[in-house]
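Please go over the structures that come below.
Just so it is clear, none of the values below were taken in a lab; they were calculated from the coordinates. Just so you know, these numbers come straight off a predicted model, no measurement behind them. Cβ atoms are built from the backbone, for glycine too; each structure is taken alone.
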Structure P
Amino acid sequence: MATSKFRTQNLRIGRHSAPHQIYMITTVAHRRSPLFEDLFLGRCVVNALRQAESSAHTLAYVVMPNHLHWLMQLREEASLATTVQFMKTLSARSVNEYNGSKGKVWAKGYYDQALRDEGQVRDFARYIVANPLRSGLVRSVKDYPLWDAVWL
């Protein structure tokens, strides 16, 4: 039977980091805990995305109760792994500071998909923004506070 460590390692197979490449990143909370149901904790993630702007230009994101979808474009000289780890570390520190804890916030690893077709970018952004609707969290996207897209 495959262990979670083995599956995490499989996420890195074929991963390539390229400047100016657009990536769709999905990462989940540790044990899929719904940490980000707390608006303040979700804002910790949003603030970390903003701080990561020196490495990645955020095109769209949604912070769901137990995961994050992040559509971003790597900047020159930035590494995909380092950028994602930077965002996860910053947000985890903020979450733990707020909670007065030292626990894990994010699961190890993340899923990434490099977008090769410019036409896919807006489709992925729409998918990201509509996530709270599909999950039944809200009736209208405007009612969900933890998302953004550069086109809006």
Structure Q
Amino acid sequence: MADYEPLVWSENFVTGVPEIDEQHRILVNTLNEANVRLAENSSPEFLEQITRDLLSYALYHFETEEALMQEYAYNDQSAEEADRHLREHRGFSAKVVAVREGLKGGILITREDLLSFLNNWLVNHILNTDKKLGAFIVQKRAGGPG
């Protein structure tokens, strides 16, 4: 089985919103733990457990971000970005649910494909979407217009 490089947390991922950054660190650590654990056991049952646990935490994280979006009226200031952000959350959830349903139906996903999807999605979402939300919230918290 090929080795899969862990995702390394860097300052590039920092949004400036402590509660979001803390949850992102947990997601990065969770993906790295999944990488190690899946190297030892990639049975369909274990893959299903990993995807269930990741989806559960991701949904919790999405709720946090979406509550902050509401609290700071992100949709009022940046409707297009807010809509894109929500679509990305829903798309991620739908993909993980589809993988889980596939596993239940005997359609396997390789460790590499699963980790590649999860890591790429998380990095792209943080760098391209969450950073914009973070900058908006930081400015609002500082008393700016957003």
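Could you figure out which one of P, Q the value 32 for relative contact order in percent (Cα under 8 Å, 6 or more apart) was computed from?
Source structure: P.
Quick check on the output: 22, 21, 16 is semi-axes √(5λ) of the Cα gyration tensor in Å, derived from one of P, Q. Which one produced it?
The read-out was computed on structure P.
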For which of P, Q does FRET efficiency 1/(1 + (r/R0)^6) of positions 38 and 54 (r between Cβ atoms, R0 = 30 Å, to 0.05), calculated from the coordinates, equal 0.65? P
Upon calculation of helix-only ellipticity at 222 nm (-39500 (n - 2.57) for each DSSP H run of 4 or more, over all residues; to 500) from the atomic coordinates, which of the structures P, Q produces -11500? P
